[in-house]
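Derivation of every value follows stated rules applied to the coordinates shown; laboratory data play no part. Predicted model, so just to flag it, every value in this text is computed and none were measured. Cβ atoms are built from the backbone, for glycine too; each structure is taken alone.
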Structure P
Amino acid sequence: MKSEKPKLLLHTCCGVCGAWIPELLSKDFVVDLYFFNPNIHPKDEYLRRLEAAERAAQVLGLKLIEGEYDPKSWLEAVRGLEHEPEGGKRCEVCFDFRLRQTALFAKRQGYEYFASTLTIGRNKPARIIDAIGQKWAKEFGIKFFSGDWKKKGGQVESDKKAHELGLFRQNYCGCVYSMR
């Protein structure tokens, strides 16, 4: 009897994050990448990151779905938090904004799971991201697959894989406020 792997929608914010983590998850899941990042500024930076994610998906033989790029809705969501420090409340709202949309899209498209590459970042606490993911999983009746991808050499593996693929590597988180 053949068992099928469950479908997982993996939110990814760049090619570096989208190179190693989906390869790892593909052992247990059918993985599609979801590039939903209206926080990324400016548009040229968004396009560079999207191109790197597309390249990673192509090399790994994965489907990449681009979510809507609507920076105005993201700016509205973080209004009043412009002066928060990097890693502060604004970042939590940003994680929440993107994971909510990922969970909603995954549910509507029939995925059994959703996850995010966000925890690969050294300044992105898995405990916060996982709690947000679990909140939206419960809200939408879908499973959230959590993982602190930077642990056990994950960040090194992700960087190594991105380097092998010649992927663009950004030097700031992505939003206009993280450019400071």
Structure Q
Amino acid sequence: MALLDICTYPDPVLRRIAEPVDKIDWEVRKLIVDMVETMYEAPGIGLAANQVGKLLRLLVIDLQRPDCGHGLIVLVNPVIVATEGETSYEEGCLSVPDYYHKVRRHEHVTVQGFDQHAKPVEIEAGGLLAIVLQHEMDHLDGKLFIDRLGLVARDLFKRRWKKRLKEALTEPAQ
């Protein structure tokens, strides 16, 4: 196991579209294990391969809640096959640290893909799991939750982010 570095905004890898996984081999399984450990250590509840610099259609999720009905979810080549309703939820992201905002998403989704053993998986999800599935799948398409904000909110985010970077560059080294 190895902890992976999580890429943060504005790293260009976060804007690239991930490629389908052709074969779930030892290398992909090792990446899955490393992504799971990285997600737990962060701590987070979801992580897409783009976020650790790997342009593969692969994600891991664990809401770490007994009421979820799912433990660890591994999805290779996931596809949303059905959506229903609309909801709004305050999201954050390991790749956009310390920033949270309400985002509109589908209330229910059905996702198909494969697990780490190449077995077909179908997940019907509502609530937080539906939100996280959509959030992580956006990463696979090179999108961040900040892209789903309105113009005013996105502009405010960009100004705050520039200010944060400027402050980080002017802080004295410890």
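Structures P, Q were shown, and mean count of other Cβ atoms within 10 Å over residues 74-81 at 18.5 was computed from Q.
One of P, Q was used to calculate relative contact order in percent (Cα under 8 Å, 6 or more apart), giving 22; which? Walk me through the numbers on the way to the answer.
Values: P: 30; Q: 22.
For relative contact order in percent (Cα under 8 Å, 6 or more apart), the value 22 is produced by structure Q.
Suppose Rg/Rh (Cα atoms, Kirkwood Rh) works out to 0.94; of P, Q, which structure was it derived from? Comparing all candidates, it corresponds to P. For mean count of other Cβ atoms within 10 Å over residues 26-33, find whichever of P, Q sits highest and give me its label. For this comparison of mean count of other Cβ atoms within 10 Å over residues 26-33, the top structure is P.
To test your reading of the models, identify which of P, Q gives -14500 for helix-only ellipticity at 222 nm (-39500 (n - 2.57) for each DSSP H run of 4 or more, over all residues; to 500) when calculated.
P
Tell me which structure, out of P, Q, gives 13.6 once mean count of other Cβ atoms within 10 Å over residues 18-25 is calculated.
Q
Computing distance in nm of label points 7 Å out along Cα→Cβ at positions 10 and 34 gives 2.8 for which of P, Q? Derived from Q, not from the others.
When distance in nm of label points 7 Å out along Cα→Cβ at positions 42 and 138 is calculated, the result is 1.3; to which of the structures P, Q does this value belong? Going through each structure in turn, the value belongs to Q.
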